[in-house]
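Trainee: Next up: some structures, all given as structure tokens.
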Structure I
Amino acid sequence: MFKLLRENIRIALGSIRAQLLRTVLTVFIIGIGIMALVCILTIVSALEHTLSRDFASMGANTFNLQQYDFSQQYDGEERRPNPVISYAQAKAFKENFNFPGTTISLSFTATTAAEVRYGSQKTDPDIRVMGVDEFFVPNSGLEVDQGRNFTPFDISNNTYSCIVGSDFGKGLLKDGNPIDKVISIRGARFKVIGMLKEKGSTFGNSEDLRVFIPIQVARSLFTQPNINYAVSAMVQKKEMLDDAVDRARLEFRNIRGLNPIQETNFGISRSDDLINRIKDITGYLTGAAWGIGIITIFGSSIALMNIMLVSVTERTREIGVRKALGAKRATIATQFFIETLVIGQIGGIMGMLIGMLLGSLVAMLLKFSFAVPWAAMGAAFFTAFAVAIVSGLYPAIKASRLDPIEALRYE
């Protein structure tokens, strides 16, 4: 049995080599369908990886108080303007919210166009300066690579100290150890006490070109009306997150003076909600990718089947000779079936490689974080296998059922 199967494989491969042009065209048709599927799934995978990485920087078991509730759907209606979160409200929340095992951080973006100087050198005016407290770094999922984080002493005494992003270690402060160097922002001198680990970019904005300074120092240097403060809370245990969010909503409603019948005029975003929402969105994209891929592959399978039917017709006399010499129906069917499988898998492998290459190229151009799409490659392999089975079944059965006498008469 094994010897017969090996002989069938040898004959099938010989037939493929003998009809090289047709084989190449067939492989190309299959490859296009698989390439489309893998390319789209690779881009979707890169998008999901990028979004998950960016929003995961929010930190684990955290929630943020924000001006708007972005989970609400407005169906084209104009969003009612909510008041900003003022410093007095943010500070009152931090002082009054006493949920067990929770740390609250306050912060605000002082400017996104600061120029930082060190000695005679200076940066471009595109540095983001943030006023933060001692809990901002851990609550945001950030890590200090060199030096240390702010201490309660730094914040309460308004020391002129700062923490810088990792890009400063490659640029302005690249000569030697950046810790204890003094930089200048708006004429104020700040001692560098820490440098963050590299985070990369979020939606094209570098997370490593930031400077954190104590929040009260930032408020004195960067004065502007209607500053919107960010409030972030981290809960020690994930199972306590739901209760903490409910308590925080009630507490902030009281701070804003809302009575029980008034609508909440702020939002609360949770880190796990954002990740789940991203997965839902990319799930729809993956479904759409499969829809497009299946349509393309369906066309490829029809093309493969037609080409194999042409092959059966052209080799009718060969089939008659083999049957006259004693070949069984199963032997003839196996030969054509193996031909189809080999062509399908060659096309699948080619489509996988080209699709992943194109997908990674598009992801690179869009500045997505590329990840090897193992799921897409596995799906493409089994899809190519299924296409070959479906496309090869009918031609193989038709070849095996040919009448040997009529086949020998075929010209």
Structure II
Amino acid sequence: MLREGVRRPATSSEIAVDFARDTDTAVWLPRLGGIEVVINAVGILRENTKATFAPIHRDTPIALLHACEQAGVKRLIQISALGIDDQAREEALAYFASKAAADQAFLASPLEVVVIRPSLVFGLDGVSSRALLAAASLPLHVLPGAGAQPIQPIHIDDLGALVARLVCAQTAPPRLVEAVGPRVLDFAEMLAVYRRNLGLPPAAALHLPVPWVRCITRVAEWLPQRVVARETLAMLERGNTGAVQPMLDLLGRPPRAPEDFVAPADRDAARHLANAQWLVPLARLSLALLWIFSGLIGWFFADDKVAAWLARLGLDAASATGVLLGASMLDLVLGLLTLCLPSRTLWLAQLLLVLVYTPLASYAAPEAWVHPFGPLLKNLPILVLLLWLWANTPARRA
């Protein structure tokens, strides 16, 4: 029987679990009936108001471990992270301390336990992989110091194959496995290899002092992203490497080389995906600034020419002032929503607004189409930009 623990079950083979709350062994016992092998791959890189390191990395996994011991589960596989060792328990960062506490409990259990500590895992569906591909796709690679931090990335297919081998092993497998790729790269070389995977020419490099990078990381933690954080920078600075021979023994073959992480048939799709990771936020920012400055200009700097254009629509002076101020306020609201609450609905609303006011503006000021600065002509690329944002924004889940 194969069962998958998810937040919101959609099929009969799925069960509802919540690692932020399920910290009691008794909660897990009814879920383990008929289960021989349990795999825990739950983890987070960043904390938020709903998910923190202590319950997700330590308390709930340990409760699951104790439930497995009581339920007679044959084998428990815990997917941790490379660099989690005894020293990590003493680190100030809660990510390392919580992971290390759970690993220690697993390794001390009488149960048949395997703790897998993977290096950086590459997969096109992974959040961190997409972020690194986006960084690699940029024409300028921003590197901490010399960019010499050692990394040994492993492909998600190799990690999956390793887990499958451990699940099916007829004899007790090793209790601790470091899952790494075939060779060590430094951070700068890894970005260069990922860039070649995308079919792009070499990029220029900008080397920033590591203290600067730490400060930038602190600022980035306030942005709506989940990858750049003190935890990930600390993992990078510690290094992320291990011996490859255990992987060779368990897989019976070498892991996939980083140069082959992206198949030639997937190269174009991967490049578009990587570019979208930074082009979408950049497009949002430029669009937000357009709406905000348009609103401010309409509110504070509208001149007699604008009043004359509104008069052509049959508006008297008082009505024209009201329309202008209302339109300016709407522009400001759209700018703020573009920054803070982007959605497909918002892009469609802006599309509709542009499609409505462009004909009205064309009637009031047809000369604006042939103006040297193209005030109305610019609406055409704005419409295309809004369509592109709509196409690249995932629909909200119900």
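Trainee: Tell me which of I, II gives 3.4 when you compute distance in nm of label points 7 Å out along Cα→Cβ at positions 196 and 292. Working shown, then result.
Mentor: Numbers: I: 3.4; II: 4.2.
Only structure I yields this read-out.
Trainee: For distance in nm of label points 7 Å out along Cα→Cβ at positions 116 and 300, find whichever of I, II sits highest and give me its label. Intermediate values should be presented prior to the final figure.
Mentor: On the way: I: 4.9; II: 5.7.
Answer by largest value of distance in nm of label points 7 Å out along Cα→Cβ at positions 116 and 300: II.
Trainee: Identify which of structures I, II gives the largest calculated value of FRET efficiency 1/(1 + (r/R0)^6) of positions 284 and 340 (r between Cβ atoms, R0 = 35 Å, to 0.05).
Mentor: Answer by largest value of FRET efficiency 1/(1 + (r/R0)^6) of positions 284 and 340 (r between Cβ atoms, R0 = 35 Å, to 0.05): II.
Trainee: Which structure, out of I, II, was helix-only ellipticity at 222 nm (-39500 (n - 2.57) for each DSSP H run of 4 or more, over all residues; to 500) derived from, given a value of -18000? Don't jump to the answer; show the numbers that get you there.
Mentor: Numbers: I: -18000; II: -15500.
Traced to structure I.
Trainee: I would also like to ask the following. Computing volume of the Cα convex hull per residue in Å³ gives 220 for which of I, II? Mind showing how you got there, number by number?
Mentor: Numbers: I: 220; II: 189.
Computing volume of the Cα convex hull per residue in Å³ on every structure in I, II gives 220 only for I.
Trainee: On relative contact order in percent (Cα under 8 Å, 6 or more apart), which of the structures labelled I, II is highest? Mind dumping the intermediate values first?
Mentor: Numbers: I: 31; II: 13.
Largest calculated value belongs to I.
Read the figures in this text as sums done on the coordinates, not as results from a lab. Computed from a predicted model, the values in this text were never measured in an experiment. Cβ atoms are built from the backbone, for glycine too; each structure is taken alone.
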